[in-house]
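Following this line, the structures themselves.
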Structure P
Amino acid sequence: MPDSVSAPDLDLRLVRYFTVVAEHHHFGRAAAALHITQPSLSRQVRRLEQQLGARLLDRTPQGTRLTEAGEVFLPHARALLRSAARAAAATRAAAEPRRITIGYITGLFVTPAVRELRRRFPDADVQTVHLNWKEPREALLDGRVDAVVTRLPLDSDGLRVTVLYDERRVLVVPLGHRLAGKESVTVDDIADEPLPRVPDPLWNAFWRIDPRPDGRPAPDGPLIDGVEDKLELVASGQSLAIMAEAPGIGIRPDLTTIPLHGVEACHVVLATRAGDGNALLAAFRTAAEALLPGPVAGR
């Protein structure tokens, strides 16, 4: 085993793969999040372990867990990725022509602010990219995007987060459900209704209202990964769902939404890396605050 590993020996792509597996506690879910195959991901993590001379992850019947060495390496890995992203962002900010990549998730639109940025800076390279709901933080930290319009909750460590507007939360039910047609509902109305689960604990708590105001856990529903899976579960009668009232999220004709009262609204935000010196970010932030207003919660 080597006594030390110099920074140039570490492949940052492999380091990122390891952090995603550590986050999901499961190679299969991590591979899906990274859009690669599970065997390929396993090979890449083994390469990293060979570079480090230490086993980082153990497979268990329940998924994957960090070894003692993995527990030690994980915070350093995250810090390494943040440092690399800051270095890349600073370099891009100083380069000509100026560039910015703006991410957004399903149901949110960035077009008016992007159009204004291109009008003000016609020589800038302004790109946009759609992200999965769980990708914004990692996409920022690994440098794939410079800004992202997304929804809270979001781990803001190392990020600058600006609230743009609020969306109220609604309950999604099948047309024939006992609550369909009501003017509004409260958490008490769905006390015993299962709601889909997602791997991210912050999103799980917010979108399932878990725990409930009285301290009870929300009833468990199936584990899902995307909006379409959620809507299919609701349509088939396996669960209900809580979503943002957003014009960009299409609801199937066999479903309906009901305003959910007595709960905190969903915040739509602009997130960037903290301290990023890209001169275009300030201009995009100003445009986003002026041109990306949304529905006011409670209307």
Structure Q
Amino acid sequence: MPLRRFLNIPTVAVARNIVLITLGAFMFSFGVKAVAVEHGFISGGVSGLGLLLYYLFGGVGIGTWYFLLNVPLMFVGWFSLSRRFILYTLYGMAILSVFMDMVTFRAGIDDPMLAAIFSGAIMGAGVGIGLRSYGSLGGTDIVAIALNQKWNLRVGQFNFLYNLVLFSGGFFFYDTDLILYSLVLSFVSSTVMEYFLSLFNQRKMVLIISDQADQIAQDIVHVLRRGCTFLHGRGAYTGNPKNVLMTITNTVQIKRLEELVFARDKNAFFVVENTFNVLGEGFSRRKVY
């Protein structure tokens, strides 16, 4: 059976996923080897545990430590996630291990705080780009994705909680300042990763309460080319029935929508909420790992 059929995804999408994982792996490796290692930081996650073991015991390279520590986590993914995810993640683990040993240059950032912020941003971007594929770079991402699929726990939240445990243990046998800098690195990495995961998916949910709801709905459909839905409400003070319009738009069209609404009804209520993941026709597809 061809690999692309086993992965249950078109050939072009396979190439896209491979490119995303490769780019993410290189960026993550650069953040670790070119910046974090230079200052003795612990990067967090399985790579952080690998770095800690590398600092303490040496022996094999960081990439090899990373791959060996990932092996038991693959069994978790094998029984809780799709085979497609596991195959992509195996590639991510392998290419990341290779890049870890290949990157030997240093970024030359002297200030440790700047180094922690920069390396955290680069590493978080790398993990986020990798997770935009149907795989990951391995490590705690395997467990994080499994928990996200089962209980909707955010990936960045799990990684940060895991890193807190890792760094708490590191206080007993590692320099305190380096642990604190590493916590900054971990926080920045988790934040940037969440940003990259929501990149291009951020939308605005708008609720509109107006006596001209029917006309506004027609403007949304025919002028903005957006769908909308009537929600039936009732005024708490007057008891009168009200049509509440709900629509989803992007940050580019939000001002245009505001103009259309208040051109129809200057007394309308216009409520905007940020939403980072909209699934359905015209927006994102549900992503199953």
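Bear in mind these aren't lab numbers, they're just calculated from the coordinates by the rules spelled out. Just so we're clear, the structure is a prediction, and the values are computed from it rather than from any experiment. Cβ atoms are built from the backbone, for glycine too; each structure is taken alone.
One of P, Q was used to compute percent of Cα pairs over 21 Å apart, for residues 66-177 alone, and the result was 50. Which label is that?
It must be structure P, since only it matches.
Taking mean count of other Cβ atoms within 10 Å over residues 114-121 for each of P, Q, which is largest?
Evaluating mean count of other Cβ atoms within 10 Å over residues 114-121 on every structure, the highest lands on Q.
From P, Q, which structure was P(r) over Cα pairs in 5 Å bins from 0, in percent, for residues 90-129 alone = 6, 21, 29, 22, 15, 6, 1 calculated on?
Only one of P, Q returns 6, 21, 29, 22, 15, 6, 1 for P(r) over Cα pairs in 5 Å bins from 0, in percent, for residues 90-129 alone, namely P.
If distance in nm of label points 7 Å out along Cα→Cβ at positions 58 and 186 is calculated from each of P, Q, which structure is the one that comes out at 4.8?
Answer by label: P.
Among the shown structures P, Q, from which was the value 3.3 of distance in nm of label points 7 Å out along Cα→Cβ at positions 234 and 258 calculated?
Q
Assuming 1.3 is distance in nm of label points 7 Å out along Cα→Cβ at positions 50 and 74 as calculated from a single structure, say which of P, Q it is.
Q
Given that helix-only ellipticity at 222 nm (-39500 (n - 2.57) for each DSSP H run of 4 or more, over all residues; to 500), derived from a single structure, equals -11500, which label among P, Q identifies that structure?
The read-out comes from structure P.
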